[in-house]
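What follows are several structures.
Each value in this text was obtained by applying a stated rule to the coordinates, not by laboratory testing. A quick note: this is a predicted structure, and the numbers were derived from the prediction, not measured. Cβ atoms are built from the backbone, for glycine too; each structure is taken alone.
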Structure I
Amino acid sequence: MHPLTHERIRHLTRRQFFGRTATGLGGAALASLLGAPAASAAPAGGGLPGLPHFAPRARRAIYLFMVGAPSQIDLFDYKPKMADLFDKDIPDSIRMGQRLTTMTSGQTRFPIAPSIYGFRQYGPGGAWISELLPWTARMAGDIAIVRSLHTDAINHEPAVTFMNTGSQIAGRACLGSWLSYGLGSMNDNLPAFVVLHARHSNPKSNVQAISARLWSSGPLPAEHSGVALRSGGDAVLYLGDPPGVTRDRRRAMLDGVQALHRTSFDQVGDPAIQARIAQYEMAFRMQASVPELTDLSGEPESVNALYGPEAKEPGTFAHSALMARRMIERGVRFVQVYHRGWDQHGNLPRDLPQQCRDVDRAGYALVQDLKVRGLLDDTLVIWGGEFGRTVYCQGALKRDDYGRDHHPRNFAMWMAGGGVKAGLSLGETDDFSYNITKDPIHVRDLHATILHLLGIDHRRLGFKFQGLDQRLTGVEPAHVVPALMA
């Protein structure tokens, strides 16, 4: 045995050994040698032995991530008493010396900016929802609105990273990668974890940068990283074979490349080589599966009417939501849709309504579409951003114009399906939408609850890396939230 191979095997823990052999990559490579029909017939699977840890409420999830932090006080956290406090400074007893961002730390005043939007109560729980979200209001009986989330991060980069990976430090595995690693794939021809980017209607606002680190597998095997599909042109680069290259010739080329890879693996034992074999095989199968996935011509007019005319325009949020449903139908375990442009430090009345129009109808349509198809019961849908916004104004304040700074102490999200208690309105904040007064839920608690709904005990899903047992919820206490579950 090559000395490097011996050294790698010596450092493998028992858990890593069984986890890696359970992925079935060797079987997939062997099946590929038998020709395209045998490879395409290889069963989906993978995941770790013993998972799920208990009967799951959900088998799959769709995460609609609003990058930039939607304003909870303008959407879900109704605070009518603020109308009488317009332009009054927020009391020190409420702010309690909270850490400020550099955007407002130089202000001499922190004037209260009441929301200019009307609210009404909807659904069996009487949830308060803003006039900016009329379609979301229609499904108040289908969703659980959580108004008492809080986070450790006060700036976008660490906060978005925290929401996606459970850590403010880049390089950790994200939620979708943990699900792929722990539960495996539900299909043979598409990745277990797919990422979509929806364009926004706010070119003049602050737009936060996002990158592949948010859908990275971190220290987990590389095949569990998210696969990002493009919104224009081919969904995947080089999806089609070059002119003159037949499928049989492509198959023969892959067989030759994989023979070289197996030789390399026998010499050095690097698990990344096995991941590369699996990714090449998946890419080969995606050349057939992705064109069918992205062809919406077979969708009935009733579906197009439900999502609205934008559903036919690649890159829109409506199109992404419809694509998410199609992926879920085809066995994709986790779909994440990113929608940017929610960072309203100024001109909130100009920009926030446009952002809401982008996502409101499509979010409603997605939940109803899943419900009609019998998929909502075991599909978890999550909507939200990385933190909240302040009740006080950033910059100049007018009766009809204001901006809001970052606020980590409380923010709001909604969830649906997958074992979530429909019609619930959970958590309370003070009159200023500043401090949580009932049912606080930390980001780690949210992650623990999401994993629980998918049949995973967050304390038992780990990966040994750099001498530590890595977990999505980290080493600090995290608690499942029973009140969220049906």
Structure II
Amino acid sequence: MSPIDSPIAHYPVNDFGPLMKGLVIGGVGIVHVFLAQFAIGGGMLMWYFERLGQRGLPDARTFVDGYFKVLVLVSFVVGALTGVAMWFTTIQVGARTIGLMIDEFHWLWATEWVWFAVEITAGYAFYRAGRRLGGRARLRLLALYALASWMSLFWINGILAWQLTPGRWLDGGGMWAGFFNPSFLPSLLFRTAVSTTLGALAACIVINTMDLPRDRRAQLIRRASRFAAPIAVMPVLALWFAAVLPGDSRSWLLGGSMAMTMFVGVAAGASLLVGGYVIAGLIVQRLYINGATATLLLGLAFGATAAGEFVREGARKPYTVRGVLYSTSIRPDEVAALRRTGATAADPYPLRERYPGEQLARGARVERALCDACHTMRGANALVELTRTWADDQLRLNLAKLQRTKGFMPPFAGNAEDVEALVQLLRWERDDRPAGFAAPPASPETLAQIARWLDEAGTAAAGEPR
């Protein structure tokens, strides 16, 4: 494999210290997704209230003007900043994944950006001139804003769903087969229901800040609560989404990975609490909700969103694009070549630190190439702690048979010398980096045994034909 063909040689390497790369992307992404879905639901809600106001509902227009200021401040400013941060961090950490997504769907990305531009333009026009417009113009401008924001979701949803369930695209079905993939529709409908719910809960908070008598605020809250009614169908949509997942991904959610199962429970529990209060309390019993309770429910909704995004990302393991690109940014068909050449043969980037010996330096390069997308050495998901109780031979075996050790891990994309170098690096780290550490030379017998284990594990992911 020449350097130009190496997946490692194409991109510079960044590091976030004790924060693993996935945690950085996930943290930014959760905030951005939450705000984006609020903006979508908020746009729809404003059109709905503008229409109610023009049909005679008192205070509806006042609410729309006040709510839009919140929407602009939160979604336009913070949402836009986190959107840029998403691209910035993802390009640093997963440049190959982003490159593949843009290469395959560049016209669809361009379409989404056009809709986003329409959304921003319509929103800014309403912010600047909405109070001076007549009723029909206000309604049309808000309809354009709501449509543009939902269409932005439409295009992004298809591309993100493709990462998890590429469907017939894997068999050469083309761009549209990848876009309209098996999880496209359930995830689109689910996110739409989440959006309307977030918009309604935020509306209840804003309504409680309005200088109105309680009975008039209650009337607005009852109208806003109806907009959260789609939360009732979210359990059905979640089951539909789970049904179209690949079998191994579904198994992570249903007990195969305790962390994944726990977050499924968090998402389901928080959603159930929010949905139960909305349906039984606000819609059926027509209870009044104060600002504190509405804020608490919105906080629970944020928790459900965070857990749900963790589950969606985790369900792709060991891939970033299922069947095409591993979480290490290595293609499945490249693993066999890297087994021959070694994981670091074409790595041109210097190390940040000095290591006592070439073998430890090689181990650091192996860790950087194959591990640090999802692990750190001593921070989040730390390799030192995960392997602290493993004996050397157990560590060699588990690394060589990585995808058999943990089914959501990609196969080890290196040779026996890479495994041994990583073992010695972990020994040094677990011993608190002694200055005089001297890694013993690997015996031919040890390397031969590692090579046999690598061959036994094969180069395919768990569950795939070897």
Structure III
Amino acid sequence: MGPIDQTGLQLTRRHFFGQNATGIGMAALAGLLGNEARAQGALATSAHGGLPGLPHFAPKAKRVIYLFQSGGPSQMELFDYKPRLAEFQGQDLPESVRMGQRLTGMSATQSSFPVVPSKFAFARRGNSGAWVSELLPYTAKAADELTFIKSLHTEAINHDPAVTFIQTGSQIAGRPSIGAWLSYGIGCVTEDLPAFVVMISPGSGTGGQPLYDRLWGSGFLPSRYQGVKFRSVGDPVLYLSNPSGFNASDRRRFLTALDKLNQINSDGFGDPEISTRIAQYEMAFRMQTSVPELTDLSKEPPHTFELYGEDAKTPGTFAANCLLARRLTERGVRFIQLFHRDWDHHGNLPKDLPKRCREVDQASAALVQDLKERGMLDETLVIWGGEFGRTVYCQGRLTPTDYGRDHHPRCFTIWMAGGGIKPGVSLGETDDYCYNITEDPVHVYDLQATILHCLGIDHTRLTYQFQGRHFRPTDIAGNVVQSVLA
């Protein structure tokens, strides 16, 4: 007796009707969800993706390069000049300033919170008069192209929730990253490269905080919208090269056959992830040609490396990634995310912070200059900053030559340049202790809303239905910062 016949004999009447009830329920559920699944499947297989009706209005920016400094750069050493701190040197931070703010586990057991001013000099830069530290001489020269927001604030006080929050709009993992939202909303303008590319440079210190793939993930969006991580060793993208003995025509025949099998499954189940798989295989095939050409810097003229610095010749450095970011924008990539690690200076700040600044300063300014010279800055939004700031008080023991700073979510500084942003502006003020915001507060949600606005997107109207709720990138908050818009 065969297994099917044997199963039929063992099937009880109760089991039979139970199975049928479940089947009817599943069929009804499939009918209720069918329209949404089919719509998402159709979207996943469209030529360039994107939603009908987007952008909502004429965009100023066509693309974004986000230079994310992971670990929390100290605003007091870089952009938020506080000369009065010299008067408070070594004094305990007044309770009237701290106002019972919760502390991290690193400094919660301290018996005192001695104020420490920056060891580094500041000066007003360019016609805008923006304050920039001596640690960032190249950024200082570009100050008139930049807008500094010195009143950014967040609720997150530790790295992982803070980075997750600024990248996805939620401290809890599982939401789409902002790059994924853009890829979903306005699609891609190239067929040979992903809409969303990620690159990571390590810094020369201890390595810094870990960066998880979910930070550039698609969350509950179809996975075709997640960022594609470029590597600095071996193939820039995993499995880009054909195996030995397997040439391009073999790969083409293989993908054609695989596409037919996947299409049969897609027609049968309507799962948008199958459509994603088809599209991603085809993208990978095209990237076998486009990515090697992209990452070959041999045709860049000598003055390019003079502009970005000698580090730009070394794969995996921040400078090399900035140069690749410019090349990606030229080829139509929508969102480029650069992560540079090791800005977490709980101690030894006077020695370690200058190292991080040297690693990123020249290339960050060069990217802005390069885009401007090529006529691309007006349509490219460049963002530089971390997930939170640092405390005015010293973490651990304060000495004449050494100090550290803990995490500080109440105020920190970023800069923006290019597409849709007014140059030469400094927005926001903090108190004399650089501890609380006194003027023009800007929340993380406001920053995200402003980024989307520059790309022609109303952040309240870009949504995706998941688990019965229409989610949006900025959750239920956020206002566009009108004063920084061009």
Which of I, II, III leads on distance in nm of label points 7 Å out along Cα→Cβ at positions 85 and 165, largest value: I
Distance in nm of label points 7 Å out along Cα→Cβ at positions 125 and 429 from the coordinates reads 5.4; which among I, II, III: II
Source structure (of I, II, III) for Cα extents along the principal axes in Å, for residues 101-172 alone, computed value 39, 38, 18: I
